[in-house]
Structure I
């Protein structure tokens, strides 16, 4: 996971993280993002769902790393 940023999207504030690594690391990033939000008492937007922008899907065997951005809508 490469840095956490809070910024604006057309629909409002969102948490943004760039993840580079295996698919397992991408899954772990979601847990880390949720922990960050809880630790800082930042609520998710009601009914808002996270979304991803995939720059490189990565290979199932992990030889080619995934590279993607994850956005979580905030209240």
Structure II
């Protein structure tokens, strides 16, 4: 079982580029000129997506809400 903060990336080389997707978060995908750049780009995109989702959830909840940790 993965840690709650662990995500899985599917990556592959495609011509001159490396491309990848985060399995658990739809829409988080990137490319890079090399494998290391791709992984760095994926980490940044994942962090941005999580923060955006967090902000949207808090706005949807309104002024009074409770935040709890959920583990799968």
Structure III
């Protein structure tokens, strides 16, 4: 059976390719901590919040603690 890729990961890869040359791109993941299907060559880091009791709240808290220009 062929591997199916998740649409969200595909969009993240596309956006990182578009923005990665001129910006530091970090991908925040609500779940999953293994190797991504896409190479994410222009991503500075991938941060997983898998296992957090409230992943969205944890990501928001983390983003507020960093100097972030934009969030998509």
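Name the one structure among I, II, III that helix-only ellipticity at 222 nm (-39500 (n - 2.57) for each DSSP H run of 4 or more, over all residues; to 500) of -10500 was derived from. The read-out was computed on structure III.
Structures I, II, III were shown, and Rg/Rh (Cα atoms, Kirkwood Rh) at 0.99 was computed from I. Taking relative contact order in percent (Cα under 8 Å, 6 or more apart) as the criterion, the top-ranked structure out of I, II, III is I, with the highest value.
Where a number appears in this text, it was derived from the coordinates with a stated rule and is not lab data. Please read all numbers here as calculations on a predicted model, not as lab measurements.
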